[in-house]
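The next part holds the structures, each set out as structure tokens.
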Structure 1
Amino acid sequence: MPRCCTPVPDEFEPSYASVLVGDLPSKVAALEAGLRPCITAWCQRCSRTYLLTSALPLFPRPSAHHAHMVVLAENLGKGAQ
């Protein structure tokens with residue numbers, strides 16, 4: 001279920017990764033401002049863009065997952081150099 005319709009409990013509770021990224025709620029909101037391949041998807045139920053969370057079980061905390069997605073988005077945005 002998309003996180004837009006089913007909130008992730010304690011998703012912004014600090015983790016090592018989230019502290020390094022800083023201001024995680026704002027950065028996740030910025031990612032969800034538009035569709036980004038491999039990062040976000042469109043929810044047909046509530047008509048919003050949401051952060052993909054299928055890899056949440058691989059991280060110790062949801063905030064660590066979100067931090068990694070933010071960094072991934074930043075690196076994908078740089079393109080080939």
Structure 2
Amino acid sequence: MSGTYTCARCGGTFGKVWSDDEAAAEAAGAFTAAELEDTDVICDDCYQEFMPHLPRIRAEMDQEAAALGITLDELLRRG
């Protein structure tokens with residue numbers, strides 16, 4: 001695997017260890033289509049740090065969407 005990427009969170013530059021297709025498949029298994037519409041590439045360390053917070057973030061966004069009378073997907077697509 002060749003190539004590098006820059007983490008959108010920490011700014012580090014890393015060598016790719018997965019193909020773009022492999023990374024996309026991993027992301028598709030962890031996030032909804034609406035969540036994936038506006039995403040950035042992050043390194044594994046930042047990903048591991050972020051993932052434990054995902055249930056709380058989703059719950060907060062669900063509450064915000066419900067208060068607006070829309071679905072979470074609609075809220076995410078509105079940006």
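Tabulated data
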| quantity | calculated |
| --- | --- |
| Label whose coordinates, when relative contact order in percent (Cα under 8 Å, 6 or more apart) is calculated, return 38 (choices 1, 2) | 1 |
| Origin of the value 0.65, where FRET efficiency 1/(1 + (r/R0)^6) of positions 14 and 70 (r between Cβ atoms, R0 = 41 Å, to 0.05) was derived from one of 1, 2 | 2 |
| Among 1, 2, structure where distance in nm of label points 7 Å out along Cα→Cβ at positions 6 and 62 as derived comes to 3.7 | 2 |
| Ranking 1, 2 by Kirkwood radius over Cα pairs in Å, the structure that comes out highest | 2 |
| Computed -11500 for helix-only ellipticity at 222 nm (-39500 (n - 2.57) for each DSSP H run of 4 or more, over all residues; to 500) - originating structure among 1, 2 | 1 |
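No value in this document is a laboratory result; all are computed from the given coordinates. Everything quoted here is computed from the prediction, not taken from an experiment. Cβ atoms are built from the backbone, for glycine too; each structure is taken alone.
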